[in-house]
1. Where is relative contact order in percent (Cα under 8 Å, 6 or more apart) largest, in which of 1, 2, 3?
2. Say we calculate distance in nm of label points 7 Å out along Cα→Cβ at positions 38 and 142 for every structure; which of 1, 2, 3 gives the highest result?
3. Could you tell me which structure in 1, 2, 3 was used to calculate helix-only ellipticity at 222 nm (-39500 (n - 2.57) for each DSSP H run of 4 or more, over all residues; to 500) as -8000?
4. Figure out for me which of the structures 1, 2, 3 the number 101, 59, 51 belongs to, where Cα extents along the principal axes in Å was derived from the coordinates.
5. Quick check for you: by distance in nm of label points 7 Å out along Cα→Cβ at positions 78 and 302, which of 1, 2, 3 is greatest?
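What follows is calculated from the coordinates using simple rules that are stated; it is not laboratory data. Just so we're clear, the structure is a prediction, and the values are computed from it rather than from any experiment. Cβ atoms are built from the backbone, for glycine too; each structure is taken alone.
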Structure 1
Amino acid sequence: MSFLAMKWPSPLLLSLACLVQFAASPALSAKDAPLPQELSTYLAKAEPESGWTLKAKSEFGECDYWHLNLKSQVWQDIPWEHDLVIFKPKNVTSEGKMVLLNEGGSFKPDKAMYGAFLANKMKVPVAIVLGVPKQPLFDGKREDDLIAETFIRYLETGDASWPLLFPMVKTVVKAMDAVGEFTGKDWGVKTDKFLLTGASKRGWTTWLTASSDPRVFAIAPMVIDVLNIPAQLPLQMDRFGKPSEQISPYTSRGLIPLGETAAAKRLWSMVDPYTYRAKYTMPKLILLGNNDPYWSPDALNVYWDETPGDKYISYTPNAGHNLMEVDASGIRQPLPMRALDNITAFVRAQFTGVALPKLGWKHGEAADGKLSLTVTADQPAKEARLWIAKSATKDFRKARWESQPLETGDGKSITAMVAKPESGYIAYYADLNYEVDGTPLWLCTQLRLAGEGL
């Protein structure tokens, strides 16, 4: 999959920077507080320089592709330009829908290979917009160093256009504009519905774009498990005993802890996707690695219940931030195959109208003291497994996940029994296997920790 071409094994060092300040503050309520308008105001700002041109048309195997140059905006007097590459299998007709992947970097020949691979595997048109964000900037800063710099400049100036996530979202919006215009002219069918995806901070961008543009009909954010920022650091402190080591761009600049200021609170309310959660009514597949060093293992639990609409969990066991599984001998997969299959099955369902299974689950405790996990489904599963990891502490980042098959019966009600640890801690969840248009799909329950004090 083009995940490799998209460089999303690259470091995230996501901005948990201000979380200590939030830890003692009440969480913002979508019901009690009006939504911040800074993002929508920035998106509404006219961009006279915005536009696109077709650079080249080519093909890779059984896939045609068009390479566009996109000018998305001028941000802080800096023009943003991007490669926007649209892939369409030769045997696929456009029906006004497209997968849109946002990523960093620029277009190179290997990305034609991965883009064509994606489009052929998914059997739909796929566009990749690159250069999200434009970088390096401000004395060579990239990725989270660059995000941290823009957050500091917002706090220093009060200029609400500074947070880097805003121009990143606008890039995706302008990419949708360009794809719509191009396909309307060249294919005769304007693309006006998009399934968005992206990894790490591009997954963050996916969430925020979905809150802002009605053309987004489904999303598949990857390895961004930090929604509900006010609740995340206390959880991380409990699980790790300290903030993740991966946030050094912020700690080294004194952003942690950040003072109790109105500007700091406003900043994090503006960029936290959880703030806009009422808008996420579209279908969602959340793809995460169980050993991702950036997040608490059960970080999803602090935003899952309040996320509306159809939603699905895709955990990849023994995988970190790149979603590539590592076997017991330490050999890493060359591609994130489980995530690839899951996102492909999700895409096929959203594009064809196939109904995905609706899962429910309940955690409990049996009379013998064992923990129970009961999963119900409206479609029978082909297979079900219980995944368990053990750790001396609540830090599972280096734990090994092992699975065992579960009796499926009629496939619609499955119960797993888990022995409580005599010492230390365990983490566990179940996944159920289905198939969508010939592609396997593993849907998961929430992950739960158990042990002393939990």
Structure 2
Amino acid sequence: MKKIFHIIILLFSSLLAQEKSEIIRVIGDSLIGKTIDGISFREVIGNVVMTQGNVKVTCNKAIQNLTNNNAELIGNVIATQDTITITSDKGFYFGDEKYIYSDRKLTLKDGHVVLTADSGYYYFNLEKSVFNSNVQLVDSINTLKSSTLTYFSEIQKAIAVGNVNISDKESIIFCDSLIHLRTIKKSNAFRNVRIVNKKQKLTIIGNELIDDGEINFTRIIGNPLLTKIDTTNEGKLDTLLIRAKAFESKEDSVKKLLAIDSVKIIRGELSSVNNYTVLYRDENRLMIKKIKNDKNSPVLWYTNSQLVGDSINIFLSNNKLDSIHIRNEATILSKNEKYNYRFDQISGDKINLYFSKGKLKLTDVKGEVLSIYFMFEKGEPNGLIKSSSSRAKMKFDDNAVVNVSMYESVQSEYHPENLIKGNELDFTIPSFIIYNNKPKKSVLIQGRK
């Protein structure tokens, strides 16, 4: 029994010895030893080489504290461990915990990234860096800057906090904090997130960003707001604003950005509310679509007109309206500016609107066309015409109808003014609905920073 007990004691003592920190070994051109207040110091000067296990440090001068197993490193400090190299003008090495600290500018390289800061720690056993003040992490694709950054070299994970921004050749992301995983190309940005693409003159703000570089997918949540600034041929600024519950981007052969849920859009005289919008960034096109479980179709307003349909495609040319294509249950209501309850109305399976220099020139309606148009003579109300056909075309001048042509199975009837006055809303097409939720710019940008 005693023999077993002694074996256990010896084994336990051996384990304690193994756990005890390795001694720092220092060599150099000259060595001076001294004791201050019972603490033993050794000052090594010239071509200093300090080692502890697989850690090697070279410098011009080292002051080793033999009692506490640490050392002050002075001049041209270079610390290495496997692929890790840390350089600085000055540092402090702590042997028991096996870490190095510098309060001077320092640089870390691990073969994948270059990490710099005004000060920082590196823990050799953990392969962990904690860098502070003017931190910058650079790899072959991104540059990450922050006030504080923790970097795990083995798993290539960065946690950045304070004044964070990460950029590549196309865009830059600003946020309060960020987690970036290099090997799997994933990033999460938190609070006060702002994405800026200078080439496309596009900015998105939100509260959180999830980015998966392996599948080129990005999601922004937290009631994000998109701002895209364009310039017309006349040099005028034209700003697109989109607010939604979430934005999603999938970079493939077609560069598109999805706005999802509670979408509100404003661009000049054009605005919309819907639950699903696609911005085709390289095509100057917006596509608005009714999705499953939507009670109402998307609504688009332009000048004094309200446009409704299951899908609406908006095409721009030279940053001006070129055409609008409405599909399925397409309806346009145009309010008379002088008479509140008089709405010109037309519906069909398909409606295409064509513009020139930003002004409406032609409306082409196809499939089960129904229309109601209020008539005027010398500016005074003169009844209305109610019509149906297979196709209708309306030409405009200065956004006012100058000619109406109807084709195939045409039927029309005139209703005199004495039957209309006071009863205007009794004369409507079946799809007539007035929507009063047109977005306001001041509300849309509320909370923007």
Structure 3
Amino acid sequence: MMSSRDEMIKTITERTKLIDRYIDDHPECDTKMVQHAFQSGKIEAIKVYELPRSLVRLNPNNGRFKAELDIITQERKQENNPTELNPDHPDDVKTLQDMIKGEYPRSSERRRAYENLRGNIHEVAQKTGTNGQEIPGLITHDGILINGNRRWVVMEDLASTDQEKYPREPLKYDKIHVGRLKKDVDKYTLWKNEAKEQISRDSREEYDYVNSALEIKRGFELLTDQGMSKERAKVEIAKTVYGRDKKDITAYLDFLDITDLFLEYIDKEGQYTLVQEAGDDKGIVTILQDISKERMKNVRSGMEIEETDQWLKTAFAFCLFSKEKPTVKQDGTVKKLSFGHREYRQFQKKVLDPPNIRKEFFKNPGVQKIDLASTSVEDAAVFYQAVRDAQTKYDINEDINTPVSLLKRAVITLSKISQDLNGSRKEAMVKQIKDGGGMQYLSDITTYLKDINKKIQ
């Protein structure tokens, strides 16, 4: 009996032959257009064909949906199903379609992007009588989409809708324009083609930050697994994704490191959708980026391991509550507890940075008892109050220190004037002081100094 893996290989071979035969039998499918893609170690112009969509398959390893695919993989594993989605199996194709549409795992941002593309393709199709596709997709030699998965799903959706509404009209959406790569393109070259299209700064629609980081890491590991040094791998990836430099690549990898640590602390390893953001839900990515930078500063400053652990726990608690958006009832009204990225920066500045306030905050019983793997609204409320109390203490200390800061600035200013009067500009400065009312200012300074000294005695 043939294994499911062997069946997939057999299907791939058959599909490749079908595509070859179609191109040979239908020379008109050569659109005379080209697109540029990586293969044979360089960027080449490759032909764009108009192929039946039935010969083209969705990509079960598309980096655009890596975080969502991880959820589906875990669920299939728990149900004792094959973890690898089969692009030729109808049930698995439906799973991929639902994910791309943002239906499952649910994503309002993904759903919105899908509906926008659907509207655009339908509008172009209505105006031009074509399938509405303005930009070709890209497939492997055996017909797996590297770029163009969402366009394929939109056309499938529109095809079924149009057939129901206009059964006698010619089919518009049964074919798709795609460039086709050569045989035996290696994994890193496939990655380069996907990353160039989806992560570059000039791409039509970038991945969300989390999936971009996951995709960058995939390319990074493909290179380091081949023996390339980490620093050289970062440079190589930066060359592929237009508009990014080594610093950007490092930031993506650092972000993923801190994200993995955060998910470990909250007992949700690998569940990257927890740190994704919808269009109206900004904050957690920025907070994790800030935590990553501050953590490195703490390491460089020599913060002890125990204190570093406490620092991470409280920073991650803030991060977790920023996603959960807890609310509490006060006097019969519902109050939202603010844990946004702007609030986090105040928390960092006023609570985590000053050593005396930080250490006192760590000793707060409400802060100490928080279990990041199992938090409640009550925990959030206690933590929120502890943060506010610590910030109030910081503000009081700042108010006390303000006069000292003002006096320090006054000393620096007067010292500069005194030094300049010893130089070659003395004559000009004396004239400026006398002609510009400076003598009165000096008299006022003397008066205020006497008054201050008298009041603090």
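1. 1
2. With respect to distance in nm of label points 7 Å out along Cα→Cβ at positions 38 and 142, the highest-scoring structure among 1, 2, 3 is 2.
3. The correct label is 1.
4. The read-out comes from structure 3.
5. Top value of distance in nm of label points 7 Å out along Cα→Cβ at positions 78 and 302 goes to structure 2.
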